[in-house]
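Structures for review follow.
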Structure 1
Amino acid sequence: MDIVKENIIKTGLCRYGEKQYHVYICKSDVFYGTGDYEDQFTGEDAEKECFSVWYEDLLHPGKINAGGGYFETFEDAVKKAECNSGFKKWI
């Protein structure tokens, strides 16, 4: 969580039933490839500015339990976070 906390540039609030959890958009200097040759990106890691999406653990607040991926633009990262069915608002 410390690495994520250091790079958070936007925080959102999500709900699952009565429970709340956070979604974070972070800035990163490494765009991690997937290794899948069919992806648009080459699949290789690259040093370049990008953005990542991370989800807080529903049962353990303050801990990250899932990543939502890496994106070349801030706007794409925001869209990914907002498409989560539990997304409520940016805080």
Structure 2
Amino acid sequence: MKQNSSKKISRARWFPKWVFVVLLVLSIATVALRLKIVNTVYEINQTEKIIANSKHEKERASIKVAGLRSPRRLEILSKTQFKLSQPDAKQVVYLK
């Protein structure tokens, strides 16, 4: 009877070799997926930074354009650089 019980104990403690292979493959797959997730999150963060920088540059450019188009600046340029002045009453032409 002792031989029968010792065989059962040794068989109960033994795992098939394929279980270790499956666990190893699952572990490697989990690590690979986690690395892919981390890389994707990093790329998303980098893209968000680029978008934020582009928005700031667009805002700065629109402010610069508004400054360049301002009537006060254009008036100063017309007087200093182009030597223009306000038109006389005779110079104004009204169109119908």
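Only the coordinates and a few stated rules stand behind these numbers; no lab work does. Being a predicted model, the structure only gives us computed values, none of them experimental. Cβ atoms are built from the backbone, for glycine too; each structure is taken alone.
Points worth noting:
- Given 4.8 for distance in nm of label points 7 Å out along Cα→Cβ at positions 32 and 64, calculated: source structure among 1, 2: 2
- For helix-only ellipticity at 222 nm (-39500 (n - 2.57) for each DSSP H run of 4 or more, over all residues; to 500) computed as -4500, the structure of 1, 2 it came from: 1
- Ranking 1, 2 by distance in nm of label points 7 Å out along Cα→Cβ at positions 16 and 72, the structure that comes out highest: 2
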